[in-house]
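These notes open a run of structures that come right after.
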Structure P
Amino acid sequence: MKTEITLRDPDAVYEALIDAHLGLSGEQSRLLDAQLILLLVNQVGDDATVAACIHAARKGVGMPPPQ
């Protein structure tokens, strides 16, 4: 699992993520996030890497992995 930033322009990517939510309701934003996550997980294409990312994300918000 990569933990260092590998994007050429991370600020532009962040801005594109924020802009993607403009004009959306809360529910539409959650659906957009879910759709984006599924598309990116498919791009990763490795179950173990995805699981490690889920674990790291939960740890990052102070939660243990689900049992």
Structure Q
Amino acid sequence: MSETRDVQSSAVLIKRYAGRRLYNATDLTYVSSHDLVETILSHRRFVVRDAETGDDVTGEILDRLH
């Protein structure tokens, strides 16, 4: 459990807002799907959370990038 928390605390936090808008809470900028692909290619960890519920929706976002 602690390991999961450590990975998430070192990851870039992306918040998903209504209308599928994604906001990088670390860099304070809106991001596109292309930006997320660049993040993956640069081997940076990130987690996507629904801004309203706080649910982890990273898997859902990754599925859309396919």
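What follows is calculated from the coordinates using simple rules that are stated; it is not laboratory data. As the structure is a prediction and not an experimental result, all values here were calculated from the model. Cβ atoms are built from the backbone, for glycine too; each structure is taken alone.
Have a look at P, Q and say which one yields -21500 for helix-only ellipticity at 222 nm (-39500 (n - 2.57) for each DSSP H run of 4 or more, over all residues; to 500), as calculated. Working through the options, I get structure P.
In this comparison of P, Q, the computed figure 1.00 for FRET efficiency 1/(1 + (r/R0)^6) of positions 26 and 42 (r between Cβ atoms, R0 = 30 Å, to 0.05) is attributed to Q. Figure out for me which of the structures P, Q the number 13.8 belongs to, where Kirkwood radius over Cα pairs in Å was derived from the coordinates. The read-out was computed on structure P.
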